[in-house]
Structure 1
Amino acid sequence: MVKIIAATASLISATIGTCLADPMIQAEIPTAVELSNMDINRIVCPGPMNDLIFSQEKGMTGHFSGNNAFIKFQIEDDGDEFIYAERQSELFVVCNNVVYTLLVTPSDIPSVTLRLASPIGESFKQNIDHFKKMPLEKQALQIIREAYNGTYPASYRISQPTRTVPLAPGLEAKLIQIVDVDGVGLRLSKYLVKSHAQDPIEVDEKVFLSSSFSESIIAIAVEDHRLHPGQSTEAFVVDQKEREK
């Protein structure tokens, strides 16, 4: 029988916010991203930033210092209005001696922060060090706290799939994020739980005890346990990947 830790939101010391984790960029994989064409954008490297290579002819400027790089698009003034960059361009970021290829589209959006993920081998070591000498239960609560805040170490792998799972009559859970902690064998799945019931409904951690979610669950946390019609809340499910059948 799978051991369950019912970790409610009251056990988590941080205050929940509405922010999501910053986008994580993998090494050596060309990745399409949107950057603000009017504000300064930031790129964070898990080690020292070595170089930036881009085409100035496409209106991009940038510099780096320490483990950060800053990208800005030039804005032209033709006398009557401002003209903002629109042309897609390539940006090569050399971070910790590894090349990251970004296919950049300048867009009318606020400033963006991109976080570069460590290469897989290095990620393993960083994750193991991060959870060293920490009991399994505390490991699970640690990753739930990080998900609760919306901030993760750069060594985690983050994806954003979409899948909807019926929970109970009047309740559904939409999978909105998966966080893999390579080298430790933990995975966190983040769900948006929404009520379609006509009356207030209780959301208990036990509704996630199903093979539809995982057969190796070790921790579950639900932010709000009582939902009114149309309301939603977030739920976090942590399992061990190695134990999956």
Structure 2
Amino acid sequence: MTTTAPAYKRILLKLSGEALMGDDSYGINRTVIERIVAEIAEVVALGVQVAVVIGGGNIFRGVAPAAAGMDRATADYMGMLATVMNAMALQDAMKRGGLECRVQSALNLEQVAEPFIRGKALRYLEEGTVVIFGAGTGNPFFTTDTAAALRGVEMSANVVIKATKVDGVYTADPKKDPTATRYEKLSFDEAIAKNLKVMDATALTLCRDQNLSIIVFSIFKHGALKRVVMGEDEGTLVHV
């Protein structure tokens, strides 16, 4: 149902690194990142406070064959550095688009990003500044999905919004199965039991236990993020 005011005051947007590639095989596609920033600017203009957690698959995927057989913790730290590179690129695009934004990193990289300080991040959000969180949780063995759930809880977000290439969660892969249908709503327990890969199990469990809903939507549908924030039937809602 459409309302005149946003359904959420504060959101945590989870962007995958792959979302920044567009149709490229790796790296950052300038046109795509500018379009994503335009979508974010639309919701910021509504007065919605936006925090972003970004992945690093578009960069780290390029060196993944070299990481085969590598110590897992070392590989994970490399992945964290890739997310900081993406956060810096997103910040640059936001500044060019006229958005106030800050990057906070869970790893200590003072020359390029502020350290993650919860109180500071909350103050930025209240001032209308977009906060981009890089370096995941700062710990190996945790995904950026888990980082999104964690930061969402820490920032007292009303919802975690996961941007993907598909417009929701389906009963099967819609590219392979034409009979697949989109779930409008799902419980956390259903998502976990059916192994629907909404997010990894750690992230799902954290969100469930903290009663923090997740919405999965396509960042490539024009205006979709705004429709999600306005409470329209866009994507799939995963709730307690």
- Out of 1, 2, which one gives 1.9 for distance in nm of label points 7 Å out along Cα→Cβ at positions 124 and 148 as computed from the coordinates? 2
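Please compute relative contact order in percent (Cα under 8 Å, 6 or more apart) for structures 1, 2 and give me the label with the greatest value.
Working: 1: 21; 2: 24.
Looking at the calculated values, the largest one is 2.
Out of 1, 2, choose the structure whose coordinates give mean count of other Cβ atoms within 10 Å over residues 156-163 equal to 22.8 when calculated. Present the calculation step by step, with values, prior to reporting the outcome.
On the way: 1: 14.1; 2: 22.8.
The read-out comes from structure 2.
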- One of 1, 2 was used to calculate mean count of other Cβ atoms within 10 Å over residues 68-75, giving 18.2; which? 1
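One of 1, 2 was used to compute helix-only ellipticity at 222 nm (-39500 (n - 2.57) for each DSSP H run of 4 or more, over all residues; to 500), and the result was -12000. Which label is that?
Details: 1: -3000; 2: -12000.
Label of the originating structure: 2.
We did not get these values from a lab; they are worked out from the coordinates using the rules stated. Remember, predicted model here, so these are calculated numbers, not experimental data. Cβ atoms are built from the backbone, for glycine too; each structure is taken alone.
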